[in-house]
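Visitor: Below you'll find a set of structures to go through.
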Structure I
Amino acid sequence: MEKKIIISTASDIEQIAHEIGLFKMEKRIIKVHMNQFSETENRQLEQEIVKRYAIGGKQLDNKIGLVTLAAYLVLMVTRVIPVLKLGFINSVLLYILFTVVLLLGIRLYRFWHSKRSLRQLARGLQVAPAF
């Protein structure tokens, strides 16, 4: 069951950013109800928060596998990775390691970017004048 969160202050956004995990992230229904904003502004803020929150939990694209394979093949063709010296099995193991490191790097970037952008949004709301 998805947990529903109602955001009424900038610190609630900070709390959402804090809850984003590297490998575990719960699905949430996010609603914004800030008294200083109109209904339209609340909806726009809600969409922005959902977009920034979703970056962290986004599943890796199906194309990532093809990109890593293409990059690895380019490294093999340009002889950066010496396949003949390594042998077939070691080349495959190196490809698996290459893929895991790349996927982990992408995941770390999305995790960091999602947390940072939500915190920046919260700080921006804290300094914004009330209407």
Structure II
Amino acid sequence: MMKRDILLVILISLVVYNAVPLINLLFPASVLYTFLTDLWILNAFFSLVCPIFFCRKYGFQFWISFVICAMFLVTMFLFYNASAFLFFVIYLVLSLIGCGIGAGLHRLKRRKKAENAADCMPKE
């Protein structure tokens, strides 16, 4: 189950990171409208939100941050240059924050489940 989710994260990461650069490549006039919105907004938001959902399901998995950011490295070398490496660092920090938030949500979910199970136990 986790392997399937990891592959899903990798595929979604590649799509999210490459969508706007591909659109800009296919439609050069769109650069005027999408200028750096992918680097500043879309990718940053994705780097924060994706680990929240993953770690909410599986607990704190810090390595998912490196997987998500490694997919940006592919995009960086295809569409940008080495000056975009700063964004890699920013996305890594954001995804680690997302892992922490997701782990906190996972812990709350487990605690709530344990309380519900304790409530169902017969009292003597």
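Taken together, the values in this text are just the output of simple stated rules run on the coordinates, not laboratory data. This one's a predicted model, so the numbers in the text were calculated from it and none came from an experiment. Cβ atoms are built from the backbone, for glycine too; each structure is taken alone.
Visitor: By the measure mean count of other Cβ atoms within 10 Å over residues 68-75, tell me the structure among I, II with the highest figure.
Guide: Top value of mean count of other Cβ atoms within 10 Å over residues 68-75 goes to structure II.
Visitor: I would also like to ask the following. Thinking of I, II, which structure, once mean count of other Cβ atoms within 10 Å over residues 28-35 is computed, gives back 11.0?
Guide: Structure II accounts for this read-out.
Visitor: Same structure, new question: So helix-only ellipticity at 222 nm (-39500 (n - 2.57) for each DSSP H run of 4 or more, over all residues; to 500), computed for just one structure, reads -22500; which one of I, II is that?
Guide: Going through each structure in turn, the value belongs to I.
Visitor: Out of I, II, which has the highest value for relative contact order in percent (Cα under 8 Å, 6 or more apart)?
Guide: Once relative contact order in percent (Cα under 8 Å, 6 or more apart) is worked out for each structure, I has the highest.
Visitor: Follow-up question, since we're still on this one. Which one of I, II has FRET efficiency 1/(1 + (r/R0)^6) of positions 52 and 76 (r between Cβ atoms, R0 = 35 Å, to 0.05), as calculated from the coordinates, equal to 0.90?
Guide: II
Visitor: Computing semi-axes √(5λ) of the Cα gyration tensor in Å gives 43, 13, 11 for which of I, II?
Guide: Source structure: I.
Visitor: Sticking with this one: A value of 1.4 was computed for distance in nm of label points 7 Å out along Cα→Cβ at positions 12 and 36; which of I, II is the source structure?
Guide: I
Visitor: Upon calculation of distance in nm of label points 7 Å out along Cα→Cβ at positions 4 and 84 from the atomic coordinates, which of the structures I, II produces 3.2?
Guide: The structure behind it is II.
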